[in-house]
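Structures for review follow.
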Structure I
Amino acid sequence: MDNTDIDIAFEDLEEVTFAFQRLDIEKRSEILERAHDLAKTLGERVQGPAIVSVEFGAVKDRLRVQVGYPVAAPLDIEGVETRTLEPVQVMTATHEGPYEDIRATYLLMYGAMRERGLIPAPVVREVLLEMDGDGPDKGTFLVQWPLHDWTGLLAEGIEEVLGPEARNTVMEGADGLTPDTPRGERLEWVMAALGRLDGIADEEQKFWAVSKCADCYPTWRIQELREVYLHNHDVDEVMDAMKGDTEWYSTPYREGDLIYHTKVPYDRETWEKATDRAERRRAYCHCALVQDRIDHVPPTYCYCGTGWVRQVWEGIIERPVRVEVLKSLPAGDDECQFLIHLPEGISE
């Protein structure tokens, strides 16, 4: 997709006190109706235009949202919750036209992020600047898409495992990275940083440090799997639930306390139609930052991928989980496979 058709910017959002109501929807017109009704309920307490917090991946074929307004202080109103929207760095773009068509703007923004090697967060804010426009489904809407702080999480992980001196060594030059840093330059820094980490850490230390960088898994999906597990404390029932949704999960299999997890291709259609190995491996890779230079990336990078499955299983059983890389594209394989080490006896 051509991303020149959208004007984007990056900004740091300040903390906001947010009075809201929860809503599971099929059509975005339901959001506009709720926003109008809530504005009447809040009255003069409203401090700005309506905000919609959208959590992707929470409900299949629907959207789970929080519709609300910025307010000066927490409120005590029946049916209205109040929470703090934390400070965050976002990519922003304006969508003008039917609210139901806002997905087109999302796709352009997603493409712009991947071009820069950035990772989008799974929870997005929409600001309803003008809800009515020329009709009930038209207006002006600002999309504020938070950026996943990969380098910040890497710094935290290294300090937790190896201490502040190691963090400073590995993170040298990170201050020069910005959201607009070209993907190639960003990748060069990442490869150099991981090279420095390789020189001072063993595999166990690298796992615990780099797995912290993983993209955030939708919390509602983890909670759903947690509820499956709590029903009978049966790991196999959890894996059966995963096998029913191949869009998000692989088809895992278990041997005792070990679970084998092979990632699904990122672009399955291109992967299936690929006529050469390089094209097939590129379509398989989920990470926009390394897709074009898979064979030049240190295998340490894929400990980030272990964090994706680590947070799922740690959320399910609420105990620490170690994940081993069995296969990875940077190591020369044609797929990425992880071995999940469950705590001893938990699968019995």
Structure II
Amino acid sequence: MAAGLFELRKDATTGWWVATIVDRAFHRDRFARAAEPVDDGGDCQNCRLPAGDGVRTRTLKDYAFHVVGTGEEARELESSVAQISLGDARASGSWRTVVAPPGEHRPLHAVGTETIVALLSGVRAALRDARRTAHTDHLQVVQNWGAQAGARTNHLCLDLYDLPQVPHRIAEELGGAARYVIREGECPWCRLVRDEPARPERMVWQDGDTVAFAPFASRSPFEVWIVPRRHEADFGRAGEPDVAATAEALRQVLSALAVTLDGPPYNLVLHTAPLREQVDATYHWHWEVHPRLREIAGLELGTGLPVNPVSPEDAVEELIARTRELRESVAGASG
């Protein structure tokens, strides 16, 4: 790779630029960062609410979003308090969480495929219900693991945010994907799952159903995308084989990150079709993993230009090397 302090890379779908540092040797001690536990005072509410032994869905706030608009519009709202019935509250969004069984405080990759499938199935059911009721515009699914990643619990869970609008980042992807299909004649993620396996320098893991890779214009160090080979816009329409394949891919990717970076904090984000838009031909659901390994600096804050201090090629090289070392040491010990 040619040397240069910053290499400006462009995402082919959205047109977003990233400044990638490519001439700095990777030093693991600068980035390995264990996820810190959340101080919950010894009381994990997700262990006891709601009642039950398996994977459950808990409502944290049923009236979570109140659209006030600009500052001027907000001042106009101050003169009158909106009255809304409980039955209409969900129309302004909600915050729920799909929680693992009581006592489950291990990271996602460590709980076994059965529990991961159950969590993902809960997400899929929530998406189907949200699309059927059509009370909101978008259901955003995230996992925040570790205090540094914004987690508010040590319990394994996936958060669901019913939003009364399509988020800016998703809207940019939707528009970029539509333009890409017009320009190239195919879905950009379908192109990626076909082309990325031919570039082993960014490949993390793959099987017959799923491809996991570090995107060319990675916005954060060790960012990984998990993309199904089968084209589908809505994760709510994922079949049982799709859910099982995604669970295995998540287990593989997060295990590799844990080995390489000492079990880092991360944000796991689902990108799926909005609830009221028909984007079947142009969108493709996928999961993104963003380890939280550093703080945001002034250049990024002032310009909106992400700066990635670890090239995706270097990150994948480290991931592959560390996981290979682990397998060899386990094989040596068992032999």
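Values quoted throughout were computed directly from the atomic coordinates according to the rules given, and no laboratory measurement underlies them. Not measured: the values here are computed from a predicted model. Cβ atoms are built from the backbone, for glycine too; each structure is taken alone.
Have a look at I, II and say which one yields 16.6 for mean count of other Cβ atoms within 10 Å over residues 8-15, as calculated.
It was calculated from structure II.
Taking distance in nm of label points 7 Å out along Cα→Cβ at positions 144 and 296 from the coordinates of each of I, II, which one would give 3.7?
I
So if we calculate volume of the Cα convex hull per residue in Å³, for residues 48-199 alone for every structure here (I, II), which label has the highest result?
Numbers: I: 167; II: 192.
Biggest value here belongs to II.
So if we calculate relative contact order in percent (Cα under 8 Å, 6 or more apart) for every structure here (I, II), which label has the highest result?
II
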